[in-house]
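Each structure below is given as structure tokens.
Coordinate-derived values only; no laboratory data. Keep in mind that what you see is a predicted model, and the values were worked out from it rather than measured. Cβ atoms are built from the backbone, for glycine too; each structure is taken alone.
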Structure 1
Amino acid sequence: MERYEPLKIEQKWQKKWEETEAFKATEVEGQPKVMLAEMFPYPSGAGLHVGHVRNFTIVDVLTRFFRQQGLNVMRPFGYDTFGLPAENYAIKTGTAPQEVTAVNIANFRKQAKKLGYAIDWSREINTSDPEYYRWTQWCFLQLYKKGLAYQKESYQWWCPEDQTVLANEQVENGKCWRCGHEVEKKKMKQWFFKITEYADELLDEIDNLEWPEKIKTMQKNWIGKSVGAEIDFEVEGGAPKIKVFTTRPDTILGATFLVLAPEYVGLEYIVSEDCKDAVAKYKADALKKSEIERQENKEKTGVFTGAYAINPATKGKIPIYVADYVLAGYGTGAIMAVPAYDERDREFAEKLDLPIVEAELIDRDAYGTPKVTYRMRDWLISRQRYWGCPIPIAYDKDGNPHAIPEDQLPVVLPEVKDYKPDKSGRSALAKAKDWLTVEIPVKNSKTGKTHMEKMTRETDTLDGYACSSWYLWRYASPHDDKAAWDEKAISYWEPLDYYCGGDHAVAHLLYIRFWCKFFADEGYLPFREPIKRLLYNGYINAPDGKKMSKSKGNVIDPLDVINDGYGADTLRTYEMFIGPYDMDAAWDTRSVGGVYRFLNRCYNLCFGNTSKVDKNVVVRNKTIKKVTEDIHRYSFNTAVAALMEYVNELYKNGASKEDLMVLAKLLKPFAPHLASEMLEKLDSDDEWPKWDGKYLVADTVELVAQVNGKLRAKFEIAVNDLEDEEKLFEMVLADERVKKYTEKGVKKTIFVKKNKLINIVV
């Protein structure tokens, strides 16, 4: 008998699949379809690691499973290629991000093919390809036309060393994650998407989604809808009134002080002369912290402004403080502190020895104006970076923005030699002098005539999330040069049936839902929710349980596992067997070897001698039912376990050709190369098997044991054992669960065969 050589088998089938375009998807009217995708990977130099493999393999198991059931399946692939890592590398080495990205994509593609994924490679997309981001720019312009893409001044994280705006996640302990320099808050004119316009709809439709509850909860918390009231507080000395937002206007009698965010607009008019220095220092320190840091459960800090407000309900004077636990973007940036009813306010009051008043509650409508606020802010999309999608805007001599005409798209990134921002903080695009100037057609409001006017291009690029907010729809027609997506193709394939990932649970999913609703409103999409089912997988951690990280040197390369002789099938099957897909798990090389031995046993069964006697008809049907139902409910680990038990039975009883065909078909989603080799040997198709219900009649029953009428134990016994009363009494009385109640002796035993019940009287 031939030896199991996974690498030889896998190379054979990967070549065959590629030559025949086995996984190419086309629209077939009348045939039920399924579309699946994983969240965009970022192609770094490190390539895929075994954590990615878990995510991608979940999608592949479902892809192959549905294909075997006769469904028309599309599983595309793509890369989220704009972003800081490539730009950082470019700044450090002078190598163009385009070059680095191309090399990394080639590596990712090679790894994905070696893993045997059933990908339609004709639908591969890359966000930094001008033919892709041409349509990202088109999407931006549609939002701009409707006033949902706009500019405003706002405080942003700013790295003075790298001269760029940073997102919250790019600030670590008050320092830039790129260079380690201390960051600061800087007021700048930036581009935003008005996602808050859809806040209510985004919130209201969450519960209808077939998504994990924890993800839906995270989205709800991110949106953070609060219903309350705005109340005006007079300030002593004639300073402008302070408008506060509160969800508990009924507690106003217990408001003993006000708290302002450090960024509160108009703070300078409130602070007394002798408190200005202290407030300024506190504000400067607060602006170095991220909002996450400010909201963490830690000791509360604050500083007195020297000013007092008048409680409109009590008419009493209450002091005004500045504290960083209050955020400028939530409500009005000012709160009335009611320490008797709010834990954060209580902590602050106790720290500064402020009064805590247990006041009575009053009518909620007695003071203030009803108001609804959201924790979610409009989406900041400006980035002062070279490696990103250029924003298709140009400015006239007066600084007014104008949309780049759609027939001038894409606005292609120019070639530059220096990728650092310029001295004013603009991206490296500002250094491309020839690229900066563009002619835009302008219509004269008086004459109605159109003339060409020279303007200056926007040098900000788009946040990477913008590029990944619509790629699911591009998959439907990835090579369309007339539209972002084809209407007929997208009506057939989408919305997406299955989406899998372990990152970006909130922001990405929220943004893609926002775009979906907008483009549905504009008539470009026939649906309002982009994703039917979401699978949120857990992480594969290093053997010590720590998160895999290139910096920690604990990343496991899937190609190393494959090339060590285990093969792709072993790696795939192990990652599905390691535990529930939505739970974190630690890598265990010893268990990888165990899965390899299991696949080797499958191979030996198929390529050994088959049994002429079929002894496994019951277990075979049970296994078909178990594996089928487990895959449907995403219990991939128990499906593999059931296959292992089935193989044990086949070794014990002998395996018929029917047994082996079923084994190969059930194995194919997990170990497609080996399964294909087995099916070829058996001269069989790969159609998913069906179980016969007549073989699933229970061959065991549950026996209930009582002592003096009280339930003490349950037993699973063979149906035939019901005929042996003496044996049953012996088994029950010997069981520790029963024995402790019968130590003083047994008066009588009663067996009710019909009810499968034994009662012991003591």
Structure 2
Amino acid sequence: MKLRIVVKNKVVLFSLACAMALSADTIKSIEYKDINKLSPEILNETLAMKVGDELNKDKLNDALLKFYKYGYFDDITIENENGTLRFIFKEKPSIANIDIKGYKSRAEDLDSVRTSMNLKKGAMYTEKRVKEAKEKLLKMLESEGFINSVVETEIEHINDKSLKVTFNVNKGDEIIIKKANYHGANNLEQDDFDTVTANKEIEFASWWFGQNDGEVKIDQLKYDSKRISELYYEKGYLDAQVKEPFLDVDFASNQAKLDFFMTEGEKYTTNSIKIYLDSSIVDPETIYPELKLIIGNTFNIKKLRKDQEYIRTQVADKGYAFVDVKFDLVKDEKNKKVDVVYNVIPGKKVYINDVKISGNTKTLDRVIRRDVYLAPGDLYNLTDFKSSTNKLKRSRFFENVQIEEKRVSDEKLDIVVKVTEAATGSLMLGGGYGSYDKVMVNGSITEVNMFGSGLGLGLSADLSARSSRFQLSLKNPAIRDSDYNGEVEIHSSEAEINRDTYDSNIDTKGFSVAVGKQIVRDLYLGTRYRLDSISESYDYEQSFLTAYETKKANDPDFEKTHQLYKDKDYLSSSVTPYLTFDNTDDFYFPREGFKAGTSVEYAGVGGDSQYIKPSAYVRYFYSLEDLTELDWVLRLKTQAKILIDNGEINQGDSLYLGGAKTLRGYKSYAFPANETGYKSEPYKELWANSAEMSFPLIPSAKMRWGVFYDYGMIGESSFDEIQRSGTGALLEWISPMGPLQLIFAHALDAEPGDDTSSFEFSLGSSF
């Protein structure tokens, strides 16, 4: 007997006759046809019948229902041929392509939208899945301020097994906040609220980056009142109350008015701070001096949370990963004072169970793992945890780094490293104008993470009217994933120095090889070998040469004491051991920490130059936000170099003072001036210092401004033979091309004949 039943549309129907016929047979064999989504093991388990069993209508009915619940099938055909039970499946097609029209244009943005819609190529097509993706797309449009948006879906079958889904988007109307009112705000201003809220009043020139565009973000409205409340708590207003905002939309003009209603209350001062903590773990007396909250000063919830995190760090560094630091605020409403009480519950010591990495499609796991300071079996340490995050951020490999803790037990946890990879390859073209270099053009091609291995390859060029530089470099930050690093670099440069009586050109071609090792965290020791072929040429004014010849003719001894610079070709071969330290919190724009380094260049390993050049530098960064509650950053820099004659010092080996890197307000190579035209000894001692204060300008565009003071010294035999200072203001921008600075400087104590500079342009370098 052969019985064939076709079941469609997820409805299972059996007639009584069919059921009787089916139940009368014994199953001799079971076959599954046209099935890819489920394994035979799962199918057999779902069927709940096997060869030798009698065919049971109830079990078969249950199995069919379960098959459809998997969501993979459009139709299921059942055949029973003399005890051979055969299931023929018609699987739903998979999504081969997802297209979004009318919304976004860049491929990167569309990829981000698809990810947010949770709809991927290769996924099984279902109406529910497409409907959910459509709803998420509508929510995205709403969050961007579009109302009355319409999204229509179009399904195109490519073949029986795949299809294309197209979302046709009509974004609708964009609502702009024309006016934002803050009712009851007497002590704070609109600019204060704009720093924390997502919905803001449109500003003049809203098209300019960093300006408020006024677009309504519907999904953020409910959070804006909480953000304002938090702002008041930061200012000490612990009784502040902020109601949910009211948005009044004029659909005729697509403009809106936004109203916030608040009661501020009065400021509270911090009356006392108490920490309850087992002193055998950490003595609370060592914590009090480090707290940001200060007794007698205005209370600040932001500083309290920093203190809470600091207490947690001190305890967690002892291995107590699950330490709980709770705080209570005891308000004296009459006197407007508040007591802060911390209760610390350490829990048990915790060890690392495993380190898991996700999000990296290019970067190799081992490259990430080597920058994570915690490994399986280690005792937990929160500082190591945070330092790992900072080091991964400084690598420039990732747009975002998140390291999470996943509790396994009371005494074990997993470290989960989640990264979002950045575009590590870049092409940069830029230019500018400087008072000394005149028109400047620069460009570079870099890849800082070749093959996901962490290798860095760079080619750069800088051209101007006075100089040129070309450089090709290959860097390995961790040779064979060890603590050793290496670099090979090839370079070519030409610099022109203009004097009143002559011009000089220094042409350098060469290469360098460096090997270093991480001694302790953030501290590196290494050695660099450099070989340069240098050519010096001089072009004297004809009037000067004529006068010189006249003086020679009148005085036979004149030439002995007044020699001219002569064209010269020579080799410089040097070895430079160095020591560097860097614990700053950002690669381009540090707010905390310092960089320091020292080196001793020994020239005389072959070649013609013979000298020793010790040098050292320190750069310190300190955020004043905790002290002033303002986004101010203090930067201090000092650098010193000494040139010791060890047999032969050529003019190209001399030290120079002036320009953006040493002394602003004066031109590059301003000192020593040597305007006499006669050969002199190279300057051998240099000390340059800088102090800057940086202020926010357009934070969202990473633009800041600042003021500075520079002081420098240089001399032949002592530091203070020439002393100059300069001051001014600067504009800085972390642009897509790299750090950019516009420097407006003034020489404070210039003397007659000094080459001063009132404007400098810098691209690709920071403080």
Structures 1, 2, by mean count of other Cβ atoms within 10 Å over residues 73-80: label with the highest value: 1
Which of 1, 2 yields 14 [relative contact order in percent (Cα under 8 Å, 6 or more apart), calculated]: 1
For helix-only ellipticity at 222 nm (-39500 (n - 2.57) for each DSSP H run of 4 or more, over all residues; to 500) computed as -5000, the structure of 1, 2 it came from: 2
Structure (1, 2) behind the derived value 7.1 of distance in nm of label points 7 Å out along Cα→Cβ at positions 337 and 529: 2
With FRET efficiency 1/(1 + (r/R0)^6) of positions 113 and 217 (r between Cβ atoms, R0 = 25 Å, to 0.05) derived as 0.10, matching label from 1, 2: 1
Source structure (of 1, 2) for semi-axes √(5λ) of the Cα gyration tensor in Å, computed value 65, 37, 30: 2
Winner on mean projected area of the Cα convex hull in nm², for residues 153-552 alone once structures 1, 2 are ranked, highest first: 2
